[in-house]
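Asks: Next up, some structures in structure tokens.
Read-outs: derived from the displayed coordinates by stated rules, not from any lab. Here the structure is a predicted model, which means the values were calculated and not measured. Cβ atoms are built from the backbone, for glycine too; each structure is taken alone.
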Structure 1
Amino acid sequence: MESDHKASGAATRIPVLPNHRFDELRLVEYLRRHLPGFADGCVIRQFQGGQSNPTFHLATPSADYVMRKKPPGKLLPSAHAVDREFRIMRALANSAVPVPKVHLLCSDESVIGQMFFLMECVPGRVFTDATLPGLTPSERAAIYDSMNETLARLHRVDIAAVGLADYGRPEKFLTRQIARWSRQYAAAGLPECPAMDRLIEWLAAQDPGPEEVAIQHGDFRLGNLVIHPHEPRVVAVLDWELSTLGHPLADLAYTCLGYHSPSFIGAGAPATLSEETGIPSESQFLAAYCRRTGREGVARWPFFIAFSLFRSAAILAGVYKRALEGNAADAHGRERGAAYRQVAELGWSIARGG
């Protein structure tokens, strides 16, 4: 599939959902005053597929833009940090990590009701199905290799040199992440999920091992990458809402969840990621990452996979809660968010060695 850009997930653009409508005239007037070159005749559509920050396509006669904003309604603590997205993309603008150019951040909630930022619309393809249907094995192999290289580049960025030394608290990162997402999950107030409760207890009892620090994207997967319109390479990394300073293997494990569950592959389930398709095996993907980052290996891999599944389950629980309250970013948020139980069960199975 080919698209001009994407939200978090699919690149489909639809009329703005009723629960996400805002004063478009007020937005256009604000941008006319604060964004040089912004032209009249703006057409606004909403991207579908994202489950967190609502994302919109703004088409004008002179240029296209993408707007990310906080969702309406009561939000869970520390969630939907669009200002952090703006900051990290601006910081990485001149790095080896490809990111869209950001134009402006508006923290004045009187404009459209929530904080928002505007960035460029990067031409390219977005694949929400990680099996990459319709491509040749060599194209699939090249795209996965480019994804691997991009993640390795991110984890090699000099944090201080790009002005992000204070972007997070790297000390005891995994311990604090387990506590944070446990609180977020509890705050959703959903019916009891025994697998999630056991997984939380198991993770809290584990030794996280030696600390490592890198810029962590937090949601690094094929669906959050823009691929060149004609070449099999990454031209932009999107959706930085969960970014922070943290353990690089936690980021890597999240990227590899598709190797452990069809639900993380995308629309191609029950298809699997296999070498015959040109897609590398997990061991090959890990070996390429280690080669690029100078690592000798990935110790305690099951722990990091279980942690990533726990974190994903907590995020999906928040999506489900927002959907129940009518302010999810995607029209299918309720169905997708409800998967938190299955994700927690898989995480608990891996924790038990199953």
Structure 2
Amino acid sequence: MFPPGVRAGARAIVAAVPTVVIDARDAFAAELRGWGRYARDLVAALPERDGITYRVMKRGGCGPELLFEQAQLPLRLAGMRADVVHAPNCFLPLVRPCPGVVTIHDLAFEVFPDDFSRRTGWKYRTFTRRAARSAQRVICDSRFTADDLVRRYGVDEERVRVIALAPSLAIGDAPPPASDGPYLLAVGDLRPKKNLLRLVQAFRALRGEGIEQRLVLAGVDSGEGERVRATAGGEPVELTGYVSEARLDALMRGADALVYPSLYEGFGLVLVEAMARGVPVVTARATCLPETAGDAAEYFDPLDVTEMASAIRRVLDDPRRRDELVRLGHGRADALSWARTAARTVGVYEELL
């Protein structure tokens, strides 16, 4: 089994291989959101390393999540003899038997507290700050989020690493919905930070100018649905509710443009998903979005409905601009990959081993 002279020390060598535990429970949820897709795609892309053993945690324990994260998980880590633990979405155990890495995608719960239920908002605001301050390394999706974290929480910038995400939605071949004619697409839950009411106002103005597209809003209704319908004033605005990954892919491929008016994001993954499909992107000039999209998008002030409508109109009316955005978008999406994201994440683990 072992070469001569190695057998006696084999057990010690095996025992010395460090173990990284990844709390990937969000990746196994029935309805994946952005943070669940991040955990899923990161785990799937982890490069094999002879010197690291990965342990992926798929489910929690009995009782409330908070009890598992702060009490039960540290005991499991001790039992696994973990050398590093990675929490891919904020909730790193504050007391733990090994160094910790935490990924913080954004601080929207600080900026838009009303977008969260009282319990969820309290949990994020209470534990994210403490997790960020206690972690040996903090991963952020963008420089914008990293700077926001350092400024708000006083986290040591030397412990923060910026690692961009990559397109993760599989490109399928199901036909896009075409029975109701051309459409603009916006993706995101219906809540204030997504700024969809202003988008609907801009859309009404464009319909008044004669555009033929309808507007499809793909995302869970988190309380804004009735206001969206009222704001639409009878114009063709479709609220899909939660959509599967396959349907979202088809909706993106069939759209004349993706419009993303969000007021606050930590990365804006949907932008590069659309770019990977050759869909022109029109997005807000706000927070991390220019960092994510670079020169591959048409921008607008998200608080200015008239400027938003004008940006959409430029993309719809100018074939050369559309072609340019498609070309630049493909280049931007191609520059990002989960293999690169995972390799840089493993580099963070290795800093602590």
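Asks: Computing distance in nm of label points 7 Å out along Cα→Cβ at positions 98 and 122 for each of 1, 2, which one ends up highest? Walk me through the intermediate numbers first.
Replies: Working: 1: 0.7; 2: 3.2.
Ranking 1, 2 on distance in nm of label points 7 Å out along Cα→Cβ at positions 98 and 122, first place is 2.
Asks: If relative contact order in percent (Cα under 8 Å, 6 or more apart) is computed to be 20, which of 1, 2 is the source? Could you put the intermediate results ahead of the total?
Replies: Details: 1: 20; 2: 16.
Derived from 1, not from the others.
Asks: Another question, then. 0.85 is what came out when FRET efficiency 1/(1 + (r/R0)^6) of positions 170 and 298 (r between Cβ atoms, R0 = 25 Å, to 0.05) was calculated for one structure; which of 1, 2 is it? All intermediate terms of the calculation are to be shown ahead of the outcome.
Replies: Numbers: 1: 0.85; 2: 0.40.
It traces back to 1.
Asks: Taking 80, 45, 35 as the value of Cα extents along the principal axes in Å derived from one of the structures shown (1, 2), identify that structure. Please report the intermediate quantities before stating the final value.
Replies: Numbers: 1: 58, 46, 42; 2: 80, 45, 35.
Here the read-out was taken from 2.
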